[in-house]
1. Using percent of Cα pairs over 28 Å apart for the comparison, can you identify which of I, II gives the largest number?
2. Out of I, II, which has the highest value for relative contact order in percent (Cα under 8 Å, 6 or more apart)?
3. Quick check on the output: 137 is volume of the Cα convex hull per residue in Å³, for residues 42-177 alone, derived from one of I, II. Which one produced it?
4. Match the computed value -4500 of helix-only ellipticity at 222 nm (-39500 (n - 2.57) for each DSSP H run of 4 or more, over all residues; to 500) to one of the structures I, II, and report its label.
5. Of the structures labelled I, II, which one yields 0.25 when FRET efficiency 1/(1 + (r/R0)^6) of positions 82 and 138 (r between Cβ atoms, R0 = 30 Å, to 0.05) is computed from its coordinates?
Structure I
Amino acid sequence: MLKKRIQFFEWQDLPWFPHLIREGITDYLAFTLKTFGFYNPVVPVLAEVLAKSHKSTIVDLCSGSGGIMPELQEEFKNLKKNPPQIILTDRFPNETSISKFKASKTISYLPDSIDALDVDNNLNGLRTLFTSFHHFNNSSAQRILQNAVESREPIFIAEFTKRNLWTFLMCLPVPLFMPFLMPFVRPIKASNLIFTYIFPLIPLFTWWDILVTVLRTRDTQELSELTSELQEFSWKVGEIKTSFFFTLIYLYGLPRTTNQ
């Protein structure tokens, strides 16, 4: 275990970062998460949380391109569970994905900028954050949890990048894989190809961001500490093994009045 969490910056977090590069990064990361099924093992837990909270809608925060959500819905079907309606949101909405999901009956992407620290009370449903909670420092992370508590909305957080040496080493060769995988990312975008093969900015910035992700991911104890003063909710943290011997870490919270 890398004992000390390091709050480096990620390029995607910077408001001035070029949106074509940001979308290239989120498109690629969504493709890899979906292709290799990193989050599939957590779907039974997610289904349990939806049932306990009596929710049929997920409000996903920091969605990026939202690419893993169709895959997760399929996993619900494999479990013979009714897939939830999903509302995707982001501080920097992915314009391509907004158009892509317009035709979907079960997934929608809000075009407005949604701040995970202050979610509109009209957005009712289980709040989720996949591979995004690490972006926030402890003060902001606590605010996200506090906002869910104040709104009486359940929240579910998952990260597949456990902060250990194995994960860090597995993420080191990310730029080497991208030239082989980018042609399979859909939809095909000229900007993704240009900034992968001619000016390799997407591989470079993705490499930095994913290594920083590992260094910023909280362990189960650190997640528990964030919830210690939020006694209005019942909290649970856990770990699940996933693809390539990675370890998926999750945290969820439910209002204590909810039948659990």
Structure II
Amino acid sequence: MPDIHPTAIVDPGTELGSKVEIGPYCVVGPHVTLGDGCRLHAHVVIAGRTTIGSECEIFPFASIGQVPQDKKYEGEESRLVIGNNCIIRESVTINLGTKGGGLVTEVGSHVLIMAYGHIAHDCRIGDHVILANAATLGGHCVVEDHAILGGLSAVHQFVRVGAHAFIGGMSGAESDVIPFGMVIGVRGGLTGLNIVGMKRHGFAREQIQNLRKAYKILFAPEGTLVERADETERAFPDDPCVTRVLNFVRSDTSRSLLVPKQNGE
């Protein structure tokens, strides 16, 4: 049976799994589904067509599933889907999708969103992603597995952040960030690879060395990006990490690729 505090307002249409805990002064809307073992601390608001998986923990003043901050939104029946074992800290905001982005915002499993983080409409967040305090995603962003966004960082709308990438605190990403890439700066440029993160996740030394060599080829000053990508593929035809980077670079996107800044710019 769910454990619901007497001061909480939970609509009769809400679907609650087993062992759900809803704390004081929470408000949960009629189209919300909470999976087994979810815990809502005090003053949490969950609205819209929102589905949250099992064993998620949501802290005070988080506002989940509210309508998008998009002037083009016209009340369409869009959704928010959040996976399992996520931690959503104080004052986090996550919005529904829009018809311009497939009608759904998605957050994977084992995601940590620290206080004041914001995930805008139509974003796609992978598994094991971390958004540190006040990290902000514009609409339609894609953040792949194991990426980390530092505190007060910002990602421009439609930007993709590749797997295992790292965006430093107070940095801004206006263009796509390759998998394993590192971004530092107010208008951030690519500053290398997230070597520390790769070591923490158990990547072999050979994999890291290959990525370092591939990075130098891919972002060399000579030739076009297409030519350098082809050269990188010829140099590392069987390395899955390099292949992942190349697939990312070659994918269709509405944003340019973030590259290393030249001459200290």
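Derivation of every value follows stated rules applied to the coordinates shown; laboratory data play no part. All values reported here derive from a predicted model rather than from experimental measurement. Cβ atoms are built from the backbone, for glycine too; each structure is taken alone.
1. On the way: I: 30; II: 38.
Top value of percent of Cα pairs over 28 Å apart goes to structure II.
2. Working: I: 25; II: 8.
Result for relative contact order in percent (Cα under 8 Å, 6 or more apart) over I, II: largest is I.
3. Details: I: 137; II: 82.
Source structure for this number: I.
4. Details: I: -11500; II: -4500.
Clearly, the read-out refers to II.
5. Details: I: 0.25; II: 0.95.
That value comes from structure I.
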